[in-house]
Each structure stands twice: as structure tokens, then as C-alpha cells.
Structure 1
Amino acid sequence: MRGRVQGVGFRWFVWREAERLGLGGWAHNLPDGSVEVVAHGPDAALEDLDRALARGPRMAHVDDIERLEVPQEIEVPNTFFVK
């Protein structure tokens with residue numbers, strides 16, 4: 001996610017949404033000011049997460065979401081955590 005996504009509780013917002021949806025993965029801040037979210041689970045839950053990410057928490061402003069497939073060699077955990 002790009003925009004005003006650091007310093008506004010974005011990672012914890014993602015964690016709450018991912019936990020609610022039963023997704024595994026992680027969210028962490030990147031040095032360029034963006035937030036990386038890696039998630040896996042049922043397609044419908046991932047679509048719900050996408051909608052939540054576009055909205056973000058109250059103080060956030062999401063300018064861009066880039067979606068990529070996670071390479072199979074990267075192991076994504078079954079629970080969601082914040083790095």
C-alpha cells in the first residue's frame with residue numbers, strides 16, 4: 001500500500017481484518033514509506049481484505065495497492081502477524 005499508511009495504525013488494522021477473515025500472512029512497513037501485506041486464504045476472504053485495505057483505518061489515506069502473486073518458495077504462515 002502506498003499513501004499515508006505508516007504511523008496511522010495501518011498494520012494493526014490489517015492484522016485485525018486478516019484475523020477476522022481467517023487469513024494467514026503478515027504486514028510490515030517498508031523503508032520507502034509503504035506497507036507490504038502478504039496474505040493467503042480463501043478467495044472470498046482475500047477479496048474482503050482487498051476492500052478493507054483500500055479503505056484503511058480512519059487516519060490512513062491509501063493512494064495505491066499493488067497486487068502480486070506470492071512465489072511458491074515463500075512460506076506464508078497460517079496465522080497473521082505484524083512484523
Structure 2
Amino acid sequence: MADKPSKSEPIKISVDPVKTPTLAVDSYLISSNEHLLIFSYMQAIPLQNQQQIVARVALTRTQAKEFAKNLEDHIQKFEI
């Protein structure tokens with residue numbers, strides 16, 4: 001059995017752009033239940049009055065609060 005990485009060891013992150021494309025979105029919806037916040041990201045369909053959901057992400061309330069805090073921090077750094 002492999003040992004779990006220690007807390008001080010950085011996590012390595014990799015992305016395969018073929019399997020994980022970057023999507024530009026035109027709009028989003030946020031829905032929730034007692035356990036999760038669900039973010040649905042949509043793209044407009046040209047020449048139609050329609051949006052297509054292209055990705056959905058579900059976060060716990062704690063994760064969503066941490067995400068909002070980190071997003072605000074990144075926006076502040078970007079605007080300087």
C-alpha cells in the first residue's frame with residue numbers, strides 16, 4: 001500500500017488539454033440543496049434563443065465559501 005503524501009508535501013497537478021478543455025461561457029446558473037451548491041456553466045447557441053450547459057460543478061457550502069474567498073482574492077490581485 002502506498003503511503004499518503006504528507007501535509008507539507010505539495011500536491012502535483014497536471015491537466016491534459018485534450019481531456020480537459022478550457023471552455024468560455026456566456027452565463028451561469030447557481031442552484032442548491034441542503035448539501036451542495038451546483039454551478040452550471042452555459043454557452044449561447046448562435047442564431048437561437050438558447051443556452052447549452054457545457055459544464056457543471058458541485059461544491060459543499062464550505063468549499064463554496066472557500067472558493068468565493070479565493071476568487072475575491074484573485075480578482076483583487078488582478079485589478080491592481
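Of the structures labelled 1, 2, one was used to calculate semi-axes √(5λ) of the Cα gyration tensor in Å, giving 19, 14, 12. Name it. Please report the intermediate quantities before stating the final value.
Values: 1: 19, 14, 12; 2: 29, 18, 17.
Computing semi-axes √(5λ) of the Cα gyration tensor in Å on every structure in 1, 2 gives 19, 14, 12 only for 1.
Given a value of 3.2 for distance in nm of label points 7 Å out along Cα→Cβ at positions 18 and 66, calculated from one of 1, 2, which structure does it belong to?
Details: 1: 1.8; 2: 3.2.
Of the structures listed, the value fits 2.
Of the structures labelled 1, 2, which one yields 20.2 when mean count of other Cβ atoms within 10 Å over residues 10-17 is computed from its coordinates? Label of the source structure: 1.
Using relative contact order in percent (Cα under 8 Å, 6 or more apart), single out the structure from 1, 2 with the greatest value.
Biggest value here belongs to 1.
In this comparison of 1, 2, the computed figure 13.6 for mean count of other Cβ atoms within 10 Å over residues 42-49 is attributed to 1.
Where a number appears in this text, it was derived from the coordinates with a stated rule and is not lab data. The structure displayed is predicted, hence computed values, not measured ones. Cβ atoms are built from the backbone, for glycine too; each structure is taken alone.
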